[in-house]
Every structure is written in structure tokens, then in C-alpha cells.
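Asks: Listed below are the structures to be examined.
Here, each number is a calculation from the coordinates, and none is a lab measurement. Since the structure is predicted, the reported quantities are computational estimates derived from the model, not experimental observations. Cβ atoms are built from the backbone, for glycine too; each structure is taken alone.
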Structure I
Amino acid sequence: MAVFKVLDDKGRVLIPLDMRKEAEIKCGDIVKISIHKGIIHITKADLIEVCDQSKETRARYVHSAVKHMSKQEQLELAEKLIRLNKEGEQDEDL
């Protein structure tokens, strides 16, 4: 299936919804963009090496990792995060 799209002035292009559904790519997912012999490849990424330490990148990385966890693992992680947050608040009070 070929689709033609116009690249905007910021280098963005919209991936059609039916293609995103077929590739199982949803809002907040991480995609890998690579180039080989002049051809750009876009694939869904499950695990990535985080080089960009921006808040947005870290949040997307965590979101991607969490959605592959069981409900029990998610709850355990949430408990740990709440505990860390409370410990951080106590450190700030000192």
C-alpha cells in the first residue's frame, strides 16, 4: 500500500490512521526512524536506548515500558513511586 503525503516546513508527515492501526502504533508510542541506502524506515520500538534526557522523552519511555507490564507490576511500581515521592518530600523539609 503506497500513500503520498506532503512534508511540512518542520519535516513532519502524518502517518495515516489505517497504517498506524496495522502497525499497532498509538499516541505516546515510541518509533524508531532509521535510514538505509537513502530509504527512511519507521518502526514501532518497544525498548530504546535513552540518550535524550528531556522530561518528554523520559515520560514517553516510561509510558512505553509500563504498558507492557501486568496490572500487578504496574501497582507495585506505583507503590514504589509513591514511596520515593514521599521520601523526596521529607528530604526537602530538612
Structure II
Amino acid sequence: MNPQRLSDQRDAERFAMSLPITLEGEEGVTLDLSANGILLETALSPAVGSRVSLDLRYDMGEAPCHLHCEGEVVRVQPQGDVFNVAVRLVDPLFR
């Protein structure tokens, strides 16, 4: 896993990362993440403004880790057969 910093006008630094994630039980993959939000690709198209549950999976050495978080859908964009879903997190991933 080698995060690449994305620069823009947001309030938290974003990193391009491809990690497995589950959105309301639907498998997907992260496109980028920050302390305050996640952009992911999934077959699910939740309503903008809805509260969603996310489970992020990553490895720490040899141990697989799971991180559960909740957020609000702020944008949904169709991308062929899938959707790019932007979620603002209720609690930051990291500080």
C-alpha cells in the first residue's frame, strides 16, 4: 500500500488508496480517503444525504484489520456499470 497525496481545496489531506470496502453490505474499493471522508467505487447507488455504514479492510503487517465507520453520502456519480460514491464521515478516521 503506497498512498499518493492528492491536492485540492478540501479541509483534510486526501490520499489515493485502493482498499477493499463494504458499503451497506455491497463490496467496493476505495479510490481515495482522508480523515473526514472516503471516495469509493461500488455497484450500490445510495441516495445523497443518506446515512451509510462502511467497513474498511487493510493489512497491518501480517494481521488483517477492519475499521467500521459511518457517514453521510454527499455525491453519487455513475461510472459505467458502477458508481463513485463520496461519503463524509461522522467521526474522523485519524487525526
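Asks: Here volume of the Cα convex hull per residue in Å³ has been calculated and equals 105, so which of I, II was it run on?
Replies: Value 105 for volume of the Cα convex hull per residue in Å³ corresponds to II out of I, II.
Asks: Now for a separate question. helix-only ellipticity at 222 nm (-39500 (n - 2.57) for each DSSP H run of 4 or more, over all residues; to 500) computed as -14000: which structure among I, II?
Replies: Traced to structure I.
Asks: A further question on this structure: Given a value of 17 for relative contact order in percent (Cα under 8 Å, 6 or more apart), point me to the structure among I, II it was derived from.
Replies: Derived from the structure labelled I.
Asks: Out of I, II, which structure matches 10.8 when mean count of other Cβ atoms within 10 Å over residues 12-19 is calculated?
Replies: Among I, II, the structure yielding 10.8 for mean count of other Cβ atoms within 10 Å over residues 12-19 is I.
Asks: Given structures I, II, which gives the highest value for FRET efficiency 1/(1 + (r/R0)^6) of positions 20 and 84 (r between Cβ atoms, R0 = 35 Å, to 0.05)?
Replies: For this comparison of FRET efficiency 1/(1 + (r/R0)^6) of positions 20 and 84 (r between Cβ atoms, R0 = 35 Å, to 0.05), the top structure is II.
Asks: Further question: Looking at distance in nm of label points 7 Å out along Cα→Cβ at positions 44 and 60, point out which structure of I, II has the largest value.
Replies: When distance in nm of label points 7 Å out along Cα→Cβ at positions 44 and 60 is computed for each of I, II, structure II gives the biggest number.
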